[in-house]
Structure 1
Amino acid sequence: MPTIQHDNSSFDYTVIRTSRRTVAIHIDPQKGVIVRAPKRGYKSEIHNFLIKKTPWILKKLDMARQQASEIPRHNYMTGDIFLFRGENHSLAFETAKKNRVDIAGHYIIVGLKPDTPQSKIPEIIKKWYIARAREIFNERVIVYSRGLGVNPARVAIRGQSKRWGSCSAKGNLNLNWKLVMAPPHILDYVVAHELCHLKHSNHQSEFWQLLDSQMPDYAARRTWLKHNGHRLGL
């Protein structure tokens, strides 16, 4: 794997040959620097291109490593902290006749049957999050659909690793359940954003004007998600 040295820092990079005409750099917290380059590009040209971009790459690598260190690491034990609607909640357990999850104040209370193995707890909690996300998304889609005068064909709850939402050509909305961990106004931003795509499929000026008419502070919400989205998840 080739390496670039810069002062007291260095980084390895992997080149992936594609049909694209230009060189693109992708920073992955786990895989490092990924370079997508034309099939016929010279190795020396790619290397020199990366040398010119080294300060930018090192900055992005530092940011990626910092974000990776902030990703939640749960042990699913009493006192473990989980986000819900933008606030921290402590995990608590109690014995129950059937497995369930309730929320009380700033506690997420997991009721477990006596014979439930510890390994089942992550699945139980995830299912609870998805169910709450479905309820909240359905409610907020109705609110913003009325304001925009649109009607989505279907609303699906997904768990994409890199997308918060999408809108298909058929008018179907896909929304990421992890957004239920974010503050309510951030979830609303994604809902409104995707609903606006029912009128404007691209991100040209008409799209942003429509979103602004419903949410004048959308840029601040978008920025929050960009800087904090990695904190959302199990």
Structure 2
Amino acid sequence: MREICKRLLKYDPSIVEIIQFGSSVYAPKHARDIDLLVLTKKAKEYEGYLDAAYIEDLPFNVDVIVVNLGEKLREDFIRGVLGAFKVLYGNGRHMLEYAKRLSDPKFDEARAALKAARDYIELAERTSDELARDRHIRASFDSLFHAARIASMMYLSTEVSRWGLIRRMLPEPYRSKFRKFINILHVEYFYHGNYPRSEVREEFNRWHREVEKFINRLESETKGKKSEEPDKTT
């Protein structure tokens, strides 16, 4: 990563921060690629960033997102970065500015991922093509994982926006549950396709209930923390 940062800075000396985020931070043993957010004063040709990040025989893919300072970003993307990130270059000050602009987090996106998971499993049940069925099933389990991931980011970004740019793991018991979602839903079932073939719908329903319960508890605790905050208007 040091070499990649060096190459990116050589291509664009106006870069002010390079942020690694996503699964390569929260699940490095299982990640298949590395996501980088590049904040720069004036972006150059995008292909040049990809060329700079490409190193022959690298055992993983590197995806680069380039953003000009001051450019407006979607809140769900900002929360996605804040959920698990590492500052590779710079001091994180500009990322902090994005964090300060966040509105109160909502859990609607996590529930949308839950709905998408059900859509995928229903698509799987309707198709007779085995390859398409397998793809839909794996996507359904991965969408459950992403629902839990999004809810976790909502929970953690509340802390980030309130007390500054704090990177920390989920507290127990959420930490253990989320690790289970990573290892089983994201890695075993989605990446490796090692889901139970004979009882797919039953397995899906079981995990759906568990993820939904996880989301509800995170949301309830987040609302509880917010209600305990002192009234700053007086």
Structure 3
Amino acid sequence: MEYHYYTTEVIQVIDETLQVKRFILKMSNDVEFRFQSGQFIMLDLPIASTQTNRSFSIASAPSNNNIFEICIVKKEDGIGTSWIWENMNVGTHLQCTTALGKFMLPETIESDLCFIATGTGIAPVRSMILDIYSNQKAHKNIYVVFGNRWIKDILYREEFEALQAEHPEFHFIPVLSRETRANWLGHIGYVHAVYEKLFEDRRAATFFLCGWNAIVKEARDRIKAMGYTKKDMKYELYD
């Protein structure tokens, strides 16, 4: 597929963890950059590779100021993320597409929402949740089941916990696979047991799955086995 690229500038870099950075980007004023929560962009990186473009989900709520956020994890053997870690700083100019993808909220939210995410798969989930609350979209219960290995990996934790404290229908549920009970009093293990328990009554729900391929594919199969259909699920796979 051929993409059209436009100049974007890095205006802020936030070191979220040792392996994850948040980049705030501003698209050129020559382009009217609009997106829906859950969509992604492609960056064309100046790297020596047969494929120079990389996709990243937008982590911020839709806006009309051409500014948006992406959240990137460093891959040990990744040519693209290695270049990003060494070269993508405030003032760096990059070639970027406009918004792409169909991983988006429904126009009308008629059932509970269950977001199941792992790692930086939380990025489009954050975008959707900020969209719901900042634009006061009518909704029912919202569950965010967020799988990671360690406490330090829980991205946007304080932000989600603040939302949970303010909105009784919002439930933030981190699940950690490597922590011990001595360090973590929350859910330990994998995300599957959590959403299966939450929705064992088979009530109407829409599931949004985003993150590591193996987890998303297993979640898709398990949710189907619970009695839900393809229409009840939207998903985005990350390498």
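Work out which structure the value 40 belongs to, where percent of Cα pairs over 20 Å apart, for residues 133-220 alone was derived from one of 1, 2, 3. Label of the originating structure: 3.
Computing distance in nm of label points 7 Å out along Cα→Cβ at positions 5 and 53 across structures 1, 2, 3 gives 1.5 for structure 2. Among the shown structures 1, 2, 3, from which was the value -17500 of helix-only ellipticity at 222 nm (-39500 (n - 2.57) for each DSSP H run of 4 or more, over all residues; to 500) calculated? That value comes from structure 2.
Assuming 20, 15, 10 is semi-axes √(5λ) of the Cα gyration tensor in Å, for residues 101-172 alone as calculated from a single structure, say which of 1, 2, 3 it is. Clearly, the read-out refers to 3. Given a value of 61 for percent of Cα pairs over 23 Å apart, point me to the structure among 1, 2, 3 it was derived from. Label of the originating structure: 1.
Computed from the coordinates by the stated procedures, all read-outs in this text should not be read as laboratory data. Bear in mind that the values here come from a model prediction, so they are computed numbers and not experimental data. Cβ atoms are built from the backbone, for glycine too; each structure is taken alone.
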